[in-house]
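Listed next: structures, encoded as structure tokens.
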Structure 1
Amino acid sequence: MYRCEISGEVIPPNQRARKVVLKVRPVFYPHRSGANKRRVRRKKKEVGDPGGIGWEIVKEAYVCQRVFEQYRNIEPEVLPAKESRPNLLQKIEEQICV
């Protein structure tokens, strides 16, 4: 039993809850050298994290099946980037569209 976060109605037991992404924003993660450690044979080796650009979920909701069907084909709202990086949204779109 749970309450749908959008419609507010209480859903009976044995009904599956679904997640719906409502808002996203572009994000940039810088390169981090030596961020991770891996075993190579018997020695530990530091491996860098390449970083990158992508999308970060800002807001999501647990909903019932009826509301999920309504939101299934709706694109989430795109918010501006958290950091002020010029053309970050364009770079992400270029990578996705290629």
Structure 2
Amino acid sequence: MTKKDIIMKVSDDTGLKQVKVKEVVQRTFDIIIENLRRGDKVELRNFGIFKVKTRKGRLGRNPRTGDSVSIPDKKVVSFKPGMKMKLDIEQGGSEPQI
């Protein structure tokens, strides 16, 4: 499912114009990214938690030359699904209610 699919589904379900739904969806994503950039976690009840973790640097190897390469620390976004999401997926739950 793509962002466009989400926009079309919400638009169909709510009767709102796709242009307005697109603005809301995009702004929601922008706010989530802004908060993650600042190092805050984003907790969406019954959905899950997004947070930024730092992956420690390590010593890697260049596969072509075999030389050792230092890989620096890296920030990555992690997602932990909420309990309701876990249960719905495990049980093959019905479509979410809006």
Origin of the value -5000, where helix-only ellipticity at 222 nm (-39500 (n - 2.57) for each DSSP H run of 4 or more, over all residues; to 500) was derived from one of 1, 2:
1
A value of 2.2 was computed for distance in nm of label points 7 Å out along Cα→Cβ at positions 5 and 69; which of 1, 2 is the source structure?
1
Just checking, which of 1, 2 has the largest value of distance in nm of label points 7 Å out along Cα→Cβ at positions 53 and 77?
1
Comparing 1, 2, where is relative contact order in percent (Cα under 8 Å, 6 or more apart) highest?
1
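I have 10.5 for mean projected area of the Cα convex hull in nm², calculated from one of the structures 1, 2. Which structure is it?
1
Each reported figure results from applying straightforward, stated rules to the coordinates on display, with no laboratory input. Here the structure is a predicted model, which means the values were calculated and not measured. Cβ atoms are built from the backbone, for glycine too; each structure is taken alone.
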